[in-house]
Structure formats: structure tokens, C-alpha cells
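In the part that follows, the structures are each spelled out as C-alpha cells.
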Structure P
Amino acid sequence: MINVANKALNVVSNLFGAVAMVFLAFLMFGITLDVAARAILGQSISGVFEMSELSLVMLVFFGAMWAQRDDSHIRVTLLPDRLRGGGGRFANAMAWGGGALALLMFAWPATQEAIYSVSIWEFRWGYVQMPIWWTKAGVAIGLWLAALQMAIHALLCLTVAEPRKA
């Protein structure tokens, strides 16, 4: 059952990672074009700054699952490395469980804020009117799924000697 959930989250992780890469591409190309426009034309492209802010948020929260899956998060493994066997697996499980709990503590208020933001179709003013409700929803979804992924990884640490290969 845990392996099935892990495989399903891997599919979601790949989807979210692809979406995060689209936002990364916008950041790279959009900002480059904006800088070129400022240098050549003397003025920015309207909305690029605002969309860059939102793209960065989506990149971080949609890319979190991908980073966790590839062990790309910064972490200290001194204790699990010193404790071989069951002790190391237990220490890893507690660390991933603590990470899941921390993400859950962020996910709940982010969800409340997202619900409110969507209910009023929230936007912000910059040079252009930019809807932000969708990014607040994306943050909440990303937090819930990353927490679920970390919780499942914690369970895998307890049941499988090497969860990455499961």
C-alpha cells in the first residue's frame, strides 16, 4: 500500500516538476527579454516583474516534491549515518516525519488563505493587475502534497532498508 502511494506521488511529482520547469523557463526568458527591452527601448515589458514574482513562488512550491524525491533538500545526516541498521532507519523516519509535520503546520494556514483568496478572486496591482489567487492555491497544494510525500517516505524508512530504491 505504501509503495503504491509512493508511486502515485512520484507521478504527481513529475507533473509538478514539469510545471515548475515551465515557470523556471519563464523566469529565465522573461527576465532576459525584459532586461533587453530596458536596454534597447528604455522601458520594461509590462507584467514581467509581477509574473516573475508569482513564477518564483510556483517554482519553489511545485518543485519541492521533485527535490525531496531526488534527495536535493539540504539536510544533515550525521545521526542516521552513525546509527547503522534499524537505528539509522528510525532516525531517518523521525526526521522525515518531523519535516512532514512542519509542512503540515504551514499547509493549514496556507489553505485557509488560499480559500479566502480564491473566494474573492484576489489580485494585486503593479504595472498591471495580476491575479494571485492561483498562486496561493498552488502554495497550499504544494505544501499538502510535499507533506504527504515526506510522511510516506518516513514510513518507507521504517519498512524498507533503502527507500530510494523501492
Structure Q
Amino acid sequence: MTASSQVSPALRLQVLHRLFGEHHGWLFGRLRARLGCAHDAADIASETFTQVVALDDPGAIREPRALLTTIAKRLIYASWRRRDLERAYLEVLAQQPEAVQPSPEETVLALEALAAIDQLLDGLSPKARAAFLYSQLEGLNYTEIASRLGVSVTRVHQYVVKGLTTCYLALEAA
């Protein structure tokens, strides 16, 4: 029996309503101050509470503001990563001759694929992620990657293996 099946739907709804009522305004205010944009703050706050709703037992939350802050920070960082990926992709596209530029539909598909890869690699350390991407996207050899990252060639090999393993396990699960 799971924790969510032990909590009645009415009680669960009551707890969620209370959490939202007591903490949404506070979270929105913090996000607006941090992001400087009411629309982005509203989006992040909304997604934060969406993740809280998905929890098995929201009534078990002891420090709601700490949890909300942690979830919101992760969402902010993820949105920044997506924007950076999109910006980098669009910069590369701008350098291509017009004849080889993808259609708007292809651009959207490529950006969605990049976001999916980024999310897939989210569990890797920043250096492991960088090593894997340098290897797979830029075709750098391990010595070049080691020099860029300031690590040994052996460590680069470990990073790339970890990235490949992560991708393989994701494909196997799909």
C-alpha cells in the first residue's frame, strides 16, 4: 500500500489547498524579485506547485518553504540551461549559409531534442557533461578534452563512459 493510497482524496486536496494558499504569494514574490519578470515568476511558481501536487503525500512536508525554494531553484536552473542551449543553437544556425538552414519546424524539433538530451544528462556532473558533449558533438579527442577541463585523460574516459551509459540506459528504458 503506498502513502498516497492511505491519504483520502479530500484530505489531500485540503492539504494542497492550504499549502498553495499559505505559500504561493510568498514564492511568487521571491521569484519575481530574483527573476525580475512577473511572467517568468508566475510560470516557475506554477510549475513548482505542479511538482508538489505530484508528491505521494504532500501532508508529510515539514518545511514547505524550503521544499518550494529547492524545487523552484531547480526549475530556474533548468530554464536557464534550456535558454542557453537555444541561444547556442541559434548562434550556430546564424553562421550557416541560408541554403542549409533548417525550416522552422526542424528548428523546433532540434531544440526539443537538445532539451531532452540536456535533461537526460542532468544527472552528470558539469565536467562529465562537458566531456561527453565535447566528445560526441565536437569530436574532440580525450587529450583535447582533458586539457580544456583540467583533468586527466583517464578521468575524461570515465566521464565519457558515464555519459554513454546514461544514454544507453535511457534508450533501454524507452
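Laboratory data are not the source of any read-out in this text; all were calculated from the coordinates shown. Treat the numbers as computed from the prediction; the structure is a model and nothing was measured. Cβ atoms are built from the backbone, for glycine too; each structure is taken alone.
Brief remarks follow.
- Computed 8, 25, 27, 25, 12, 3, 0 for P(r) over Cα pairs in 10 Å bins from 0, in percent - originating structure among P, Q: Q
- Relative contact order in percent (Cα under 8 Å, 6 or more apart) derived as 29 - corresponding label from P, Q: P
- Structure (P, Q) behind the derived value 3.0 of distance in nm of label points 7 Å out along Cα→Cβ at positions 26 and 42: P
- Structures P, Q were shown, and distance in nm of label points 7 Å out along Cα→Cβ at positions 82 and 130 at 2.5 was computed from Q.
- Once FRET efficiency 1/(1 + (r/R0)^6) of positions 18 and 154 (r between Cβ atoms, R0 = 41 Å, to 0.05) is computed for every structure in P, Q, the highest value turns out to be that of P.
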